[in-house]
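In structure tokens below, several structures.
Each value in this text was obtained by applying a stated rule to the coordinates, not by laboratory testing. What you are looking at is a predicted structure, and each value in this text was computed from that prediction instead of being measured. Cβ atoms are built from the backbone, for glycine too; each structure is taken alone.
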Structure P
Amino acid sequence: MKTPTVVALLFVLSSLARAGDAGQPIPPAVVRDPEPDLAHPPSSAEVLIPSHGMGMNAFFYLAGGSGPHPTMVLFHGFPGNEQNLDLAQAIRRGGWNVLTLHYRGAWGSPGVFSIAHVLEDADAAMEFVRRTDVAKKFGIDARRIVIGGHSMGGFASAAHARHDRRLQGVVLIDAWNAGSTGEQMHIVPNNELPATAEKRFNDIGNSLNGATAVSVVAETIAHRTEWNYLSWAAELTHEPLLIIGASRGRGEDNRKLAEAVTSAGGKVTAVTLESDHSFQDRRIALAALIVDWLQKLPDR
């Protein structure tokens, strides 16, 4: 039986999903360029983020106006064909810096790709953005840093947020539950596993170094218990969460996570948009939800 708190949350989810899909007010930053600030124009910068002896390729979208600015670190999913750079641009128009990157072994970043490395790389990126020299150079308000990501990037964001008490917030965009995938793959007969893995992860192409669909599936099987993010709920109650699921993607997993964190006492805004995993027909609604939520975050 659901508790009153969870029932109330589900009502909010339903209402927000309808609003986000249709008549939700759209923040100006989503669809309109800001007034020019010739003294402090928006800019960008290529950077290398150190992670375990490698320099990950990364790119800063730096907000216009006098700083320092709140900053979001935005992680892409697997394998990174969809980088959500339209979201980065909208968030920047809303007054935030955005740091994007490619994990070790992904899209030209040196090293070998693995899911375990992604988790380490997320930690390294958050350490980088908080460095005093980096914050000064790029106008970062170290008190107002949000972590977020899509799919695997959402999984990595949640994993990092468990042990980071300095975040202003966390944004999970149809976050992948790697542990749940491992549970599903664990029961596939060994002789069928390679074909099943190739079918499940069929978009790697030439983007990842040292990784295959089979190696990725093997990782999820080996870590299926500790990588099930539903078991992290109590550790995700320390900062506000925005969880956006896709009805034709991983919406059910995201809904369960929202319920679990809410039941554990966390502050969750959760929405399920009627769309696919990449929100290909709901990009404006997706950006509107994220920018609006970021702009309403309380100061730390």
Structure Q
Amino acid sequence: MAPILVVVEHADGVVKKVTLELLTLARSLGEPAAVWLGPGYGDAAASQLAEYGAGTAYVVDNSDMVDFVVAPKTEALAAVVKQASPAAILIASSAEGKEIAGRLAIKIESGVITDAVAIAPDLTATQSVFGGSTIVHSTVTHGIPIITVRPNSTAPEAAATALSRVDVEVPVSEGARGAKVTGRTAATKASRPELSEAAIVVSGGRGVGGPEGFGVIESLADSLGAAVGASRAATDAGWYPHQYQVGQTGKTVSPQLYVANGISGAIQHRAGMQTSKMIVVVNKDSEAPIFELADFGVVGDLFAVVPQLTDEVQKRKG
């Protein structure tokens, strides 16, 4: 059986959660095989990949994968595809992942689908398009399907298997070395989960009233072990940093639980969160459009409701 290739997202030798989701999804489509691009592959990474069902790890242990921008990774992935002859290629729907997918599609003359939220066994992808107003089912009709998948679209489930390593030597072309990484600044690690990968997101909008209003949002998020998000109105007003913006012009999230507080639900925001598995809304305006998406809604002042919710969560945690 032709494998389903999963491109591993990793940092400092640690496999990211989205890769475990992709491996879980790949198992429903065929036999998963991981592709590790760059240095850092070790016993810990191999153990994690095997735990989530990867039978083979194609390893391109080449520093060019991280010393230059995107193009070497695309060349390496194209070489792995040629060697493995996969049935499909799954890539995380990050900014870099989508660029790799597009470049790879040109190199191997295949169709590409981005931002899938589900994939059927026949490789039909489900997408949420036009600002989230329409659900589309798409298939690749030419070449090997290349599909990028949104984080949190699949709950990771372990299914251990034996893993074999296959080293792949890829000579990187001079053209792929055209854009060199000249320096890196490590992001400050917050105690909360990364927004785009978090299983729970608690967001605030215009209704928080100002920067200080995000205090109650952060308290609820911390009680739930959640990431904090914000609407465009809140970030544009300078109430919360822009890297936490959820929406069409911010980050797209698809957590198991999304709690929207004081957010009206403009289409720009809805496009970034409406594939969440469960949506809870707190808003004093009963006519707010976001209630159309809500699984559970509370009409009330968030400064009265959210602290009570935080207290109740803390009590339940015991």
With Rg/Rh (Cα atoms, Kirkwood Rh) derived as 1.00, matching label from P, Q: Q
- prompt: Upon calculation of relative contact order in percent (Cα under 8 Å, 6 or more apart) from the atomic coordinates, which of the structures P, Q produces 15?
  reply: Q
query: Which one of P, Q has mean count of other Cβ atoms within 10 Å over residues 27-34, as calculated from the coordinates, equal to 20.8?
result: Q
task: Identify the structure, out of P, Q, from whose coordinates FRET efficiency 1/(1 + (r/R0)^6) of positions 51 and 123 (r between Cβ atoms, R0 = 30 Å, to 0.05) was calculated to give 1.00.
output: P
field: Origin of the derived value -8000 (helix-only ellipticity at 222 nm (-39500 (n - 2.57) for each DSSP H run of 4 or more, over all residues; to 500); candidates P, Q)
entry: Q
- request: Can you spot which of P, Q the value 3.6 was calculated from, given it is distance in nm of label points 7 Å out along Cα→Cβ at positions 115 and 219?
  value: Q
query: Just checking, which of P, Q has the largest value of distance in nm of label points 7 Å out along Cα→Cβ at positions 35 and 275?
result: P
message: If semi-axes √(5λ) of the Cα gyration tensor in Å, for residues 91-178 alone is calculated from each of P, Q, which structure is the one that comes out at 21, 16, 13?
response: P
